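Peer 1: Each structure below appears as C-alpha cells.
None of the figures in this text is laboratory data; all of them are computed from the coordinates on show. These figures come from a predicted structure and were not determined experimentally. Cβ atoms are built from the backbone, for glycine too; each structure is taken alone.
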Structure I
Amino acid sequence: MHIPDGFLDGRTALAGAAIAAAGLGVALHRVRRTLPPRRVPLIGLAAAFVFAAQLLNFPVGGGTSGHLVGATLAAVLLGPSAAVVVMSAVLILQCLMFADGGLTALGANVFNMAVVAPVAGYAVYAAARRAAGDGLRARLAAAGFAAWCSTVAAAVACAGELAASGTVPWRAAFPAMAGVHMVIGLGEAAITTLVVAAVARARPELMREPEPAARVPRYAAFAAYGLLTALGLVVFVAPFASGWPDGLAKVAESLGFAAREAQSARAPLPGYAVPGLGVSVTGTVLAGVTGTAVAFAAAWSLATLLTRRAGRPRAPAGDPGAPVAA
C-alpha cells in the first residue's frame with residue numbers, strides 16, 4: 001500500500017504530510033510522557049518485527065499479493081501512541097533507505113499506515129473488547145477483527161488521496177482499493193491473531209491493563225529473542241515471498257494509472273537489493289537483515305531519547321500501552 005511518487009498531486013501530498021506530522025507529534029508527546037524506560041526495548045522490537053513482516057508478501061489470488069501492515073498488532077501490544085511512532089519509523093526507513101514508497105508521498109503513506117491504521121485499529125479493538133469481554137479468546141477475536149478493519153481503513157484513505165489528486169475517480173478507486181484490501185485484511189487478521197496469541201503466552205502481562213502502582217518488568221531479553229525471530233523471518237522466509245504486485249500496484253494496473261509512477265529518489269538499497277548483487281536471494285536477505293537491524297536500533301534510540309528527556313513517566317487514562325515505571 002506504499003504510494004510511489006507520481007500518484008499524488010502536490011496539494012494532496014502536502015496535506016497528507018501536514019496531517020501526518022500533526023499526528024506523529026501528538027504521539028511523540030504522549031510517548032514521551034507515558035513510556036516507562038523498561039518498555040523501551042519493546043518499541044525497537046515492534047519496529048524490527050513490522051519491518052521484517054512487511055517483506056513477507058503472501059498471495060491472495062488473482063495475481064495479487066499482500067503483506068502485514070502491523071499497525072493494529074503494535075497498537076494492541078504497546079498502545080496507539082507507541083504504535084504511531086513505531087509505524088512512522090518503519091515507513092520513513094523504508095522510503096529513505098529502500099525507496100519503498102515515494103519521497104513526495106511519504107506524508108500520505110505515514111498518514112494512511114502510521115496514523116489511520118493504528119488509531120482505527122485500536123478504536124475497533126477497544127470497542128470489540130468492551131462488547132466481547134476480557135477473556136483471551138475474546139481479545140484475540142477483537143485483535144483479528146480490528147486488524148482487518150485497520151487494513152481496509154488505510155486502503156480507503158489511500159483511495160481518497162488518489163481521487164483527490166485526480167489520479168482516478170473516487171467511484172473507481174474506492175471499490176477497487178477497499179475490495180482487494182478486504183481480502184488482504186484476512187491475512188493481516190490471521191497473522192495479528194497468531195502473534196498476539198504467542199505474546200500472550202510468553203508475556204501475558206502485555207495483554208492486561210497496567211496497574212498504576214505495578215512494577216514494570218524488564219523486556220530486554222524478550223526483545224532480544226524477538227529480534228532474532230524477526231531476523232529469522234528475513235533469512236528463511238523472505239526469499240520465498242510472493243512476487244505478485246501488492247494491492248495498490250494491482251489496482252493501478254487494473255485502473256490504468258500505473259504509468260503515472262515516477263522514478264523514486266536514490267536510496268542506498270533500492271528495492272531491497274544490494275548494489276552489485278542484483279535481484280538475488282543473497283541481496284534480498286542482506287538488505288532485509290540490514291533494514292531489520294536499523295529499524296530496531298532507530299526505534300529503540302528514539303524511545304530512549306524520549307524517555308530520558310521526559311524523566312519519570314506518567315500514565316494518563318486511555319493509553320494502556322503506557323504503564324507507570326517502577
Structure II
Amino acid sequence: MKRREFIAGLGAAAAWPMAARAQVERLKHVGVLLSGSENDAQLRRSIATFTQQLAISGWTDGRNVGIAYRWAGGDANRARNNVSELVRQVPDVIVAVGSEATRALKQQTSTIPIVFTSVTDPVAEGFVASFARPGGNITGFTSEEHSIAGKWLSLLKEIAPATTTVTMLYYSENPNWRGHWETIKAAALVLGVRVSAAPVANAGEIAHQIESSAQTPHVGMIVVPSGLTAVNREMIAELAARHRVPAVYAHTYFAASGGLLSYGSDGTDLFRRTAEYVDRILRGAKPSDLPVQAPTKFEFAVNLTTAKALGLTVPQSILLRADAVIE
C-alpha cells in the first residue's frame with residue numbers, strides 16, 4: 001500500500017467514530033409555551049433560570065439542544081396558534097406555562113412529552129390521573145392549592161380591616177377559579193365578609209369589573225392568577241390604586257408592579273425545577289414515571305408605597321412576615 005493511501009485510510013478511520021457520535025448525539029428540541037409577552041422582565045428572569053438549570057444539567061441552547069420559545073402576549077388566538085405550531089414540529093418535550101397552554105396541548109397530542117408549570121389542579125382538569133402516577137404524556141409542577149385562597153382573604157382583612165365586601169377577579173377561561181371560589185366563600189363566612197365573583201375575558205372587562213366593584217363601600221379584591229391577569233398586572237394595580245381598592249395577588253411580580261400585597265409560590269423556582277424534569281425526559285425518562293410536584297418555596301410581599309396611597313397602615317405583623325417590602 002502506498003504511503004499516501006495509508007495515511008488517507010487512517011484519516012477516514014479516525015473520522016468515523018466522530019461521525020457516529022454526531023449521529024447518536026443529535027440535537028434535542030424543546031418547545032416552551034408562555035402566555036406573557038417577550039418583554040416581560042419577570043418572565044425573562046424565569047427563562048434565564050430555566051436555561052441556567054439546563055446548562056447545569058449539560059444542555060446548552062444551540063449546542064446540543066435547541067429551545068423554541070413562543071410568546072402569546074395575552075392573546076388567546078395567538079396562544080392557540082403557538083400550540084399548533086409547536087406540535088407540528090414534534091419536539092422532544094414541550095414546557096407549558098399555565099392551564100390554558102396545557103389544556104390546548106393535551107387536545108392536540110398524546111405522544112409528545114409535556115411538562116407543565118403554574119397549574120393549580122391538574123387532576124381536576126384531567127391533565128394527569130394522579131400526582132403520584134400521572135399516566136400518559138403529561139407531568140409537571142403545581143403553583144398552589146385551592147386552600148391558598150383562604151390565606152389571600154385573611155391577608156386582605158389583616159391589611160385592610162375595614163373591608164366588608166370582597167370581589168374575586170378571575171379569568172373566565174381558566175377553570176382554576178372554581179376551587180378558589182369555594183375556598184373563599186368558606187373563609188368569608190368565618191371572617192364575616194360578603195364575596196362576589198367577577199369573571200373577565202380581556203383587558204376591557206378587567207377595567208369594567210374593577211370600576212364596578214369600586215362603587216361598593218369598603219370593598220377589597222382578590223385577583224386569581226392567570227395568564228390574562230399577569231399580562232395586565234400593571235393596569236390592574238393602577239386601577240385598583242386609582243379607585244382605592246385594596247387588592248391581594250398571588251405572585252411577587254404583582255406587588256413589584258404596584259399591587260398592594262402578594263402571597264404565593266416562587267415562580268422562578270418552579271422554572272428551575274421544570275428544567276430538571278426536562279433534563280430527565282431528554283435522557284429517556286417518561287412523563288408517566290415522573291410524579292407531579294407541589295411548590296416548595298413561597299413568597300410574601302407588600303408594597304408600602306401602594307399602602308400609603310390607599311391610606312392604609314401596614315400592620316407590624318405583616319412587615320415581620322414579609323419576604324419583600326417594596327418602597
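Peer 1: Given a computed value of -21500 for helix-only ellipticity at 222 nm (-39500 (n - 2.57) for each DSSP H run of 4 or more, over all residues; to 500), which structure among I, II does it belong to?
Peer 2: The correct label is I.
Peer 1: Have a look at I, II and say which one yields 17.8 for mean count of other Cβ atoms within 10 Å over residues 40-47, as calculated.
Peer 2: Label of the originating structure: II.
Peer 1: Work out which structure the value 18.2 belongs to, where mean count of other Cβ atoms within 10 Å over residues 80-87 was derived from one of I, II.
Peer 2: II
Peer 1: Say we calculate Kirkwood radius over Cα pairs in Å for every structure; which of I, II gives the highest result?
Peer 2: Largest one: structure II.
Peer 1: Identify the structure, out of I, II, from whose coordinates relative contact order in percent (Cα under 8 Å, 6 or more apart) was calculated to give 18. Each step should come with its number before you reach the end.
Peer 2: On the way: I: 35; II: 18.
This value belongs to structure II.
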